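Since every read-out is calculated from the coordinates, none of them should be taken as a lab result. Everything quoted here is computed from the prediction, not taken from an experiment. Cβ atoms are built from the backbone, for glycine too; each structure is taken alone.
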Structure 1
Amino acid sequence: MTKDQSIETLTVDQAKAEIAALSKDLSAANTAYHSADNPILTDAEFDQMKRRLTALEARFPNLAQSDSPTQIVGAKASDGFGKITHSIRMLSLSNAFDRQDVIDFHEGICRFLGLPITTSLRYTAEPKIDGLSLSLRYENGTLIQAATRGDGAIGENVTENARTIKDIPQFIENAPKILEVRGEVYMSHEDFTALNSRQSERGGKTFANPRNAAAGSLRQLDAQITKERPLRFFAYALGELSTPIATTQMGIVTAFHSFGFQVNPLMQSFDSIDTLLNHYSDIEAQRATLGYDIDGVVYKLDALDLQQRLGFRSTTPRWAIAHKFPAELAWTRLDGIDIQVGRTGALSPVARLDPVTVGGVVVSNATLHNEDYIVGLDSNGNTIRDGKDIRIGDWVQVYRAGDVIPKIADVDVAKRLDGSVPYVFPTTCPECGSIAIREEGDAVRRCTGGLICPAQAVERLKHFVGRKTFDIEGLGAKQIEMFFHDETLPIREPADIFTLETRDQSSLARLKNRDGWGDKSATNLFAAIREKRTIAFGKFLFALGIRHVGEAAANLISKHYVTWSSFHDAMQIAAKGEGPERDALLSIDGVGQVMVNSLIAAFGEGPEYMGIQRLAAHLSIQDAERPKLVGSPVAGKILVFTGSLEKMSRAEAKAKAESLGAKVAGSVSAKTDLVVAGPGAGSKAKKAIDLGIETIDEDTWLDLIKGL
């Protein structure tokens, strides 16, 4: 396991092995925690491992699995209980670990809603209870079922056990016809101590902590045992509801209290980030005296109508976040600074540390981000660490809050060695010796060697064969390294992969005769390569590894041009500076000038373009398919939004249109099918009229998509 190594320095093979190990351990921990009530990891260990896995998947997206623990809520319901399908999924929360994370959360909401980031919004703040999530369903005021969260979609039927908890009403007067109340089952410190004493006296099982005790007690197959356990319940959220009971989150909790539920007395609402964070500090200061376990503070946007507009990601709501309490800090010596070269030529500095334990993990490396970070500046040129630079030999403070990759929080200049000198960032590539330049607006210095730089060439090849690109079985990072350095059967560019079998047949040193290979493994590899000669347009474009062109952008472009040949021809013309092709590329919503410049550079008459040509000659690149949604009035159409939208933000309108199968462009052209024009629409609206393109206002747009 390489868990103490900076992710930026890992090879693909190392990352693959660590992702597999972390996924296995986290899945086992999820099952132990949610299904067996017998945790095998502490909360801190689990959070650190999950953040590490999240960071690994972000750094190596081609290795991420669809069933990754980062994409799963809770765990599968136990076979010991009946199953209940939640009418509305019970999701988890994304995490914040510092002030900036909370500010980013607020600004992200403002951007999605089309509001200035300075807009004042009201949020609720309440302690994050360390217990077991439970959903209670009432029909005509009567409790008819109770279910654990399970995997978010299906939970365990613990209705009879929940009926024994005194904090849970059996009947609610004046309740809506359908009411689902969600909250947390927990056990107080005092009750936990008393329970363990009784268990010990009886020779029974004792529990490690109140959360284990609460979960184990609620999930007893014998409800009588649950009845004997001192369980409590805080109500804090809604599931399914037949008629509204409030317009705000605070109003929901007030209604719960009127129904007879216990709600947390520390819950309050605030209309500024500063007051929100002040309350966080107040709760943290009271943590030891609350009498029950909490591990952070949950913030929720107060207005329910805005919650509904924001909606959900795959596993978390956009309108809520859990602000966790701080991670551990530690001091150690910085022994050296290494420079790693990535696929795009980025020179990334990595601190080599005397090993130190931080949050239960031994750390020997820390990211230093870039040269500005080393001298004491952030990405905007603002001073950090009070302007203290980082030098080899310094005594540094390391932390892991909010990011699995360890970072340096501070430098103790009082302990700085005599004769210490500022670190000089290299201006040449340590791998190939090429000049390393830093372009205006780029926080990173990059090697200019391109594919003559072995580090860049190897990393681009590894990207090319990754899981989200060509995914050639038997040709992983280890094999790429081997073939790249091979003198008789080399792979130096992607096209070489598809000539490998032919070259092998005429080689005196056949692959099947080499160490670690055999007739079967060589035959399987060649078959796997042949199988990948047909590939989707978007996947092919992403596989090329063109700087700034990620997976989402590649798919956007492929859907716009549909065929590889039309895109290729357009880029060829754009690279020569002729025609409207550059503007057409820029018109794609989500494609900016930086990406356009990168694409045009790749398709100019140079080594990179010649490599693309050699590769494409071996492949069948399949046309992109536009989504076809039954009943959608805009499926397959190209839409442009212009002017001021007053009832939804641009981001919200775009997301809705794309969910209905439309393609959203940033400018009007002859190919545009529909223009939605709000107040202040100018040249785009005029151009649409001149071209005879259907133009509607925002109200008509909302009527068009009503109910969809």
Structure 2
Amino acid sequence: MRMPVAIFTASVLILALGGIARSQASKPVDNGRLTGADRDSGNWLMYGRTYDDHRFSSLKQINEQTIAKLGLIWSRELGTTRGLEATPIVENGVIYTTGSWSIVYALDAKTGDVRWTYDPAVPRTRAFFICCDVVNRGVALYRGKVYVGTLDGRLIALDAQSGTPVWSVLTIDPMRPYAITGYPRIAKGMVIIGNAGAEYGVRGYISAYDAETGKMVWRTHTVPGDPSRGFESKAMERAAKTWSGDWWTVGGGGTVWEGIVYDPSLDLLYFGTGNATAWYRDLRGNPQGDNLYAASILAVHARNGELAWYFQTVPGDNWDYDATQPLLQADLMIAGRQRNVIMQASKNGFFYVLDRKTGEFISGAPFVSGITWATGLDPKTGRPMESSSAYAGLQPIIVSPDPGGAHNWNPMAFNPATGLVYLSAKVGTHAIHAPDPQWKYNSKSENIGFDPRYEGPLNDKLRSLPPPSGELLAWDPVKQRAAWKASYPVVEGGGVLTTAANLVFQGRADGVLAAYRATDGQQLWKFDAGTGIMAPPVTYLVNGIQFVSVMVGWGGADAAFNAPNRGKIKPGYGRILTFALGGTATLTIRAFGHTEPPTPAITMNASPETVHEGKLLYGGKCAQCHGIDVVAGPLPDLRYASKTVHEQFEAIVLGGTRSSLGMPSFKDLLGADQVRAIQAYVLSRASEGANQTSK
């Protein structure tokens, strides 16, 4: 939908004139422009706008006094119901962003017209080896090229004017279940990219490629490989002493799937690493080992990838507490001393402040209540003091936070004027961890090590716990305490933007995009986007007018599982929305989902035992895409499957007849009898839904 921009008052336009030159800069995006991005308020040149990743804009046209006039200018639907997580990059009036399946878009920032689209044609069967939806978090822009990492492990450089590929390199071993969902980072003429796949069994690493040619400059692994082949560095040799057994046959994990930042003054790259494989330390063979450098924050020298320092947030991680969450750089006055710091609100529920030169632990504190896995942090080293109730070997336990974390990949923001960090926080999440004593590595399956057949008393205990909640949190990193909290009616909140006009913008799972006062959290404005929001907004100038854009599309792991206690979320058709003062466009939202009760499409004579077996199999193989208890979010709700689908059920699940749509074959994991049991369970859930509605 395209609508004209409303006429602005002369006074507002005059205020904007100073930014026109900057927003229409014709100089290519090079090292100088990236390093000086803070002075280029009219553009949004990289993932976090500047190298410190503050997601802070100095623009003030949209402020406390004018925000009531903020309205929709245009929307552009992107033809997907999967998750949209990208940060749009904006330069000289053009938006560069990504959608599901790593598709890249270039749009006119003023009108929403599509200039070009590039589809890397990722094989849809790759969805099998992607834990958390077919998402992509954005591109990088440098010297006339747009860089994107794809789900099938390619790094591609596109011509920024036409979208034509300039070069493409495969960054992974195609025989291993790697994926890329994260954004590229530009540093000194190199493109830095990580990857994902620890849940399936890979060895994590980060790579640097020459931005002009695509030639690999260096690669740094995050966990040690096979000792018989020698170690790539002294760091890997030291790390190997914290592992045991034949960890390298599984891969080890520790993938760098998010959170790469760069400090040009120190020439250091910082990134977090993910979980080890499997999740559970006893299944990795050494309950006492730290398993370096999984679940850690690392700093490496940008020139060669050599390790400068590390800080492990969760030694011997047993709960999927990746340390890949966004990292913020800042210079803070702490205890009367100016400190160059790097900060993270970790999945594990603790907010960390580290010296970014040395990795020294400065401070840490829980930013949510109800953490049960640790009682606190050692005040000198920051090492967690693990709770006795959080680990019981191979026995099942309930732990908080859940694997989704108290804060995950959603970007946070730092406002230098308030001194506060703004982030989405999830409070009171819990999960059962039931290690499977029979687990063995399977290259054709996920390798979490969780026992999906667990049916013990912890299920009843988990259901009796209070439901989790979500909030926008304003955190003081110096005092290590909350300045204010703004609760919302769902658990999941999206990424954050803050501005010099004392504003904070954030979307959330119920489709609401809201603006808050940065100093006290009072909500000043909101807009119903109709579909859940995970991505962070950005702001920029076009012809002197300030715009705000955000990707709208509900997906990811939380959406796919669709837990019933997360609030009223809104799956739907993904789009990009853009706002400005005086905008009067209306948003037309296509209907999504079902309003009528489900009705079983066919009748199956299945015993209660078969249905129960199907329930267990569904929970282990299907729920991560089609929802807990067959109540789906963005993907098809199987309770509503047609007669034709049920007639082809085995062909779809085992034969892969819908693999081109993202439904891969499970022939290596399931037999025909098991598929029929799953089908019987799906039909039983359709019957239950119909009966409940008719009462």
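Could you tell me which structure in 1, 2 was used to calculate P(r) over Cα pairs in 10 Å bins from 0, in percent as 3, 16, 27, 28, 18, 7, 1, 0? Structure 2 accounts for this read-out. Where does the value 0.55 come from, among 1, 2, when FRET efficiency 1/(1 + (r/R0)^6) of positions 398 and 494 (r between Cβ atoms, R0 = 41 Å, to 0.05) is the thing being computed? Answer for the origin of the read-out: 1.
When helix-only ellipticity at 222 nm (-39500 (n - 2.57) for each DSSP H run of 4 or more, over all residues; to 500) is computed for each of 1, 2, the one that comes out at -10000 is 1.
Have a look at 1, 2 and say which one yields 10 for relative contact order in percent (Cα under 8 Å, 6 or more apart), as calculated. That value comes from structure 1. State the single structure among 1, 2 that was used to calculate distance in nm of label points 7 Å out along Cα→Cβ at positions 198 and 638, giving 7.2. Going through each structure in turn, the value belongs to 1.
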